[in-house]
Structure I
């Protein structure tokens, strides 16, 4: 069977496109969201936790529609605004009294997963106000954490799905492109890490990273139905040295090419960043399928 389209690691063949056309013809009243559910059910296209891959499927159907392979019904609502034009999260004020103390005086620290909880908005607001990159919606599978001490938030940490193409990471693991597509969901990416600016606690940042590794190993399978074996992040070397990551035993894997995922010119179009990784088990290469 000839491959017609490759989308998010899945090869779409001519018979599958014919199958999608047949579903559209058999359900003329179905809107785009309903069609994506039908396609997922027919193909058995599910996340490891059993949830249908509806968002990915909608992106695929739109790509097939734009390429002229299928004809989708008109959208029922206008497309959402791009991330760069969305309004920032509403501001939520917190106590900004300086917190100066040794780490031992703050224990026990409280780690709360706040995605889809009443504190989700607080985490978003703090990132928007105090992180130098602001807040953007995480991609794919993701969890958000508020860390508190003495009843006050002191840090925000966000984890999301890993970038698909990352040369230094793939070479360090020993991945082939095919194995990477199969096992990428077993890695989590840290897009935002914020110690609130009025918190002055020596060694706090590296301590939180060490604790987060344990927390994620427990929480990710509970939310998404599969384990994690590796963590990764980017550090902008023009701003930071990544000292807290290095102190927490993260490994410098290399540097990005600065081309990003929407690279059409094969030339750098964004800052080059250091890639750091953290294996969650000594057998990470075995579990990630590199052996």
Structure II
């Protein structure tokens, strides 16, 4: 069953790669907020259907509505920055920056959760940060300022995970799931009349619809995988997404990653996997949101 769970985890990473590749492709054809809205709508439909919320309205009530709202805003901000960054960065570069997530979670857990960072974790954090510096090459002509925005998005995603931990035991998982997806739809939908651009072709419509399919399938596979396999076993396979991101960038966009990007990605992946394993094995009874949440 562990092998089955690992297979599901790897399949989820393929779905998330499809989600990001589709968002990057759409970035040249429709506005950013239109892409974000499409990503949220598909996930919201799945979340509301899975929880059967229409028959259980009490699931919409939260004991910590302010924290739920702030958590949802963090995820929305992270999603927007991901879509913006994908417009300018290669898929390999974007995924490398995204793999910083466990590093920022470890750092934010110190002031907000009172957790300690040991020597091994400090070394892993340092290695991960060095990896991003190598991959993005600040100070060179290849450096793009959008990298800073992408890193800010990773920080917001890490804050989202910290908020998820603080909500554990306060609200049911179904309530948190409903708030997460519904809040994004409610916050973005009012802006549609001002930012909506009618898709130019059936192909664009198809890819927009595919966002919901990729997102829902990815999260569904992730949930099922964790039912059949423990998180510490599955955590390292999150980084198989880098392989699919590199291949998608090459096949769909003709992007060849630089050698420096590959070296930096290897360092970030190694440090992130180490931190994820340490972190998840240390708190086996606490639900931890997956690093890729959008």
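Every read-out reported here was derived from the displayed coordinates using simple, explicitly stated rules and does not represent laboratory data. Remember, predicted model here, so these are calculated numbers, not experimental data. Cβ atoms are built from the backbone, for glycine too; each structure is taken alone.
Numbers below:
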{"read-out": "Structure with the greatest value (metric distance in nm of label points 7 Å out along Cα→Cβ at positions 23 and 87, set I, II)", "value": "I"}
{"read-out": "Relative contact order in percent (Cα under 8 Å, 6 or more apart) - structure with the largest value, from I, II", "value": "II"}
{"read-out": "For distance in nm of label points 7 Å out along Cα→Cβ at positions 55 and 103 computed as 3.3, the structure of I, II it came from", "value": "I"}
{"read-out": "Highest-scoring label, criterion being mean count of other Cβ atoms within 10 Å over residues 15-22, among I, II", "value": "II"}
{"read-out": "Ranking I, II by FRET efficiency 1/(1 + (r/R0)^6) of positions 71 and 151 (r between Cβ atoms, R0 = 25 Å, to 0.05), the structure that comes out highest", "value": "II"}
{"read-out": "With Rg/Rh (Cα atoms, Kirkwood Rh) derived as 0.95, matching label from I, II", "value": "II"}
{"read-out": "Identity of the structure behind 48, 34, 15 (criterion: Cα extents along the principal axes in Å, for residues 111-182 alone, calculated), options I, II", "value": "II"}
{"read-out": "Computed -9500 for helix-only ellipticity at 222 nm (-39500 (n - 2.57) for each DSSP H run of 4 or more, over all residues; to 500) - originating structure among I, II", "value": "I"}
